[in-house]
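Bear in mind that the values in this text are calculations on the coordinates, not laboratory data. Since the model is a prediction, treat every value here as computed from it, not as a measurement.
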Structure P
Amino acid sequence: MSDATVTLPQVLLLNHVTHGRATSPSGLANVMRVSLPAVSQMIDRLVQQGLLRRSEDPGDRRRKTVATTAAADAFLRKLEVARGRDFELGLASVAPELLAQMAALLERAAAQLEDGGAGAHDARLRQKMGR
């Protein structure tokens, strides 16, 4: 298997399966917001490449589920390492002070997202609208 034969949508599908967001074709179609036939084609290709395995749901034999293989897990780890290196190279020319400011802002944004963040946004929106 060549890594070049895995498309971005297929990588996204593998990530969804790996992180347990969906394991059925219909669930994957839903979370990826694509048609069931499109997901079925991706699954077929990934099964042929040895990155997914398909099986019957023990509770309902009509329902199929998919799981990643060891080859898919290794491929995703390799991709993650490569992306990390790309980010490091991209940020190497940014001044350390600016990196620290960016990190602080991202931490604040993440904290707001974890807390729901809607309260602060709603208050600002009401203020802009004069309410």
Structure Q
Amino acid sequence: MSLTDPVADFLTRVRNAINARHQKVDVPLSKLKLEIARILKDEGYIANFKSTEEEGRKVLRVYLKYGSDNSSPISQLKRVSRPGCRVYVGHSEIPRVLGGLGINILTTPKGVMTGRQARKEKLGGEVLCEIY
């Protein structure tokens, strides 16, 4: 089975796991998904992540995070740039998510980073997703 949009698949699995109140979710591993998970952890949206191997497949295991009232810090995960419609921005037009309350994740020439970092380093790129 080949996925046309592995990033959207990753976001959907995380979204579904949060809705079902799971503690962790497994997704097929890729460097890009590993970077997205790293950013989600750095920004405090997930508890942790690790790459493991199960039945010969490399898997990214994402540990989800919930507050004391069982609410998730992630209320929305939205794919912005899709394979059918890529969204590229220059550093000056990187959109602010919810007036700076959320984050967006970009792929830039210097790697995957948040919109805030990209703006600071004056780098444009492809807007992968928005999280808030």
If helix-only ellipticity at 222 nm (-39500 (n - 2.57) for each DSSP H run of 4 or more, over all residues; to 500) comes out at -7500 when worked out from the coordinates, which of P, Q was used? Q
At a computed -1.21 (log10 I(q)/I(0) by the Debye sum over Cα atoms at q = 0.20 Å⁻¹), which of P, Q: Q
Structure from which 22 was derived, relative contact order in percent (Cα under 8 Å, 6 or more apart), options P, Q: Q
